[in-house]
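Read-outs throughout are calculated quantities, based only on the coordinates presented, and are distinct from any laboratory measurement. What you are looking at is a predicted structure, and each value in this text was computed from that prediction instead of being measured. Cβ atoms are built from the backbone, for glycine too; each structure is taken alone.
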Structure I
Amino acid sequence: MIHVSIVVPTYNRRESLHRLLTALAEQTYPTNAFEVIVIDDGSTDGTRDLLKSVRVPYSLGSFEQEHHGPAEARNFGASRAAGDLVLFLDDDVVPCRELISVHVATHTAHGPLAVVIGPMSAPTDWQRSAWVRWEEEKLEWQYEAMRAGVWRATERQFYTANSSLSRDLFARAGGFDSTFKRAEDVELGYRLRNVGAQFVFTPEADVLHYASRTFAAWCRTPYQYGRYDVIMTRDRGHEALSRALQEFQARHPLNRALSRLTVGRPTLLKPTLWILRAAVLGGDLVHSARLTSSALSAIFNLLYWQGVCDELGGRSVLGPSIAAGNLVPTNSSA
């Protein structure tokens, strides 16, 4: 029987972690065939006490580190893994009872180069903010496209909230780059692709994602993605930014116009973001999903490209204009 190591980084989510550990006790996969490794990334909310006191029917190992982020925590956990497969889960998910069994079956069917990706579904018993619901809708759009065969899973869907691969393949690709504080999973996905990995989307390997974040935290996400896409393209030789440029040309004309006008110009960008934030709140208040979603898409787009500009050193180094699609570093071949 294939032995599985489940690696869970956690930071100040004591109750969510407890919910996950409890749910893993209900897996259909034999409890003597998997282990759970939790890496406490410097929590201050009593997570340490929980890990000392919780009782579960499977092998549970817990380790502590200073707060260095999820990439380093996952690397630490993977280095302690004894299983043939490493299954990465986030601490705010609840797995379906067949999760481990489905991951294992998919690996058995596809061989040692498989990287298995499962969906993160929205729970029906959880009140979410408008921006979290927006994220869920965008994810579900991707999942539906893969279910329908419109596209195949790639490194860009390698989200470590619910994904697995062989321990050997993880080591061959070099693990996560701990200098990345965001997009570390996608960056590893590029390197996995380069060593021959096959990305497999498996809808039955489902988890419920109990996501919760402030609006400020949500806004940091696209900004960081923009900066890290530049780093991936300029310093790692990946094509992250060139793909984003192609997608930019397919954006709504209003989004493109706002980008041309405001990105790299703080006196215009700040009030534009303020107005869009008001539109989000207003749309949510009157239950206008279209207004809310459009405003959030515009905010995400603007902050992403602002991150690109800042990492490149300002708007002046971007070429003639965003409209011309020249947001590629001058020393990049992308």
Structure II
Amino acid sequence: MAKFWFCDISDVEGMKSTAKEIEDTFGDADIVICNAAILSFTSFMEISNELLRKCLDVNIFGTINTIRAFLPKMENRNDGHIVCVCSIAGWSGETMGLSYCTSKFAVRGAMESLQMELRDRGLEGIKTTTLYPYFARTPMILENNMRPTCTWFPFMSVRSCSRRMVDSILKEKVHAFVPSYITLIPFVKNFTSLQVTRSLRNYLGVKYLASDPSLCKLRLIEMSDFFRSPPLFWWFVIVPALAINYISYANPEAALHIPLIGSIVHTIGTQFHFVTLLTNLFALAAHIGEALYALYLCHKANISFASTAKWVVQTFILGFPSLSILSRYKAKQRKTN
């Protein structure tokens, strides 16, 4: 038997009354899924105080009120499952996302706090699951004319989104991104600089199309696609040198198959094994350092994400010949400005 109740989840007493009616009808709740939310994407100064308050009341306090209405009975028997449908917007703020993103950040914090509290109180029989779905073709999205433009993270169908969420709930995951690969969004955001994050956002096309055309006239960040490769000479010298250096340490016997210098490399690898270890560690540390410095220069030179990735990989392989080109470009840019 299925039954539904109309209620205002932002009303504390109304939510408690509804929870009691549900428990009187069906008994204690085994699982509570907090899914109600209001979507509003409006510029920071244009959103009305009334709409902002309503979004926060429903999205934040409504979620908390729902949990608190059912939690006491779960605590009494140390059993139950609380699920909250948050959003990827709970990990990354976005243009025009004052009300929605703010509320989803708060919901994520509330669920993490609840999960930690239940564990510390010894109530680990109560499971918590927080879901972070990307955009799906739900009425809430479509009626607001919101269209994500990212080609790498496609607009999900309702069926695909719901199946993945149900799977995460059944597996009792504490945190679940839907689809799972959007975990990359908070990972990249937290471990890269602001400039790299902005560049990646432009490269992937992660932004929203609002119903009001005037709100879509956002300033585009101009990024340079500058990339150059050193002469082939350096590729033919440095790459084999690194390979020979590694072989001398990892497998000196294989060095005997190298023409001309094989016997020398074999002798060094067998008689001075510790030295080859040091040279390999030094080369690795130097190339990692140069790659990180290349990343820093790309950030300062406002180079696009795609070109930055090329510079970092190339500099990690070749080292100074690649880094010197980038350094000259940054110096020239500084003089021009």
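Data overview
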quantity: With relative contact order in percent (Cα under 8 Å, 6 or more apart) derived as 13, matching label from I, II; calculated: II
quantity: When distance in nm of label points 7 Å out along Cα→Cβ at positions 138 and 266 is computed for each of I, II, the largest belongs to; calculated: II
quantity: semi-axes √(5λ) of the Cα gyration tensor in Å derived as 35, 23, 19 - corresponding label from I, II; calculated: I
quantity: Entry that produces 18.9 once mean count of other Cβ atoms within 10 Å over residues 10-17 is calculated, selected from I, II; calculated: I
quantity: Read-out helix-only ellipticity at 222 nm (-39500 (n - 2.57) for each DSSP H run of 4 or more, over all residues; to 500), computed value -18000, structure in I, II; calculated: II
quantity: Distance in nm of label points 7 Å out along Cα→Cβ at positions 282 and 314 derived as 3.5 - corresponding label from I, II; calculated: I
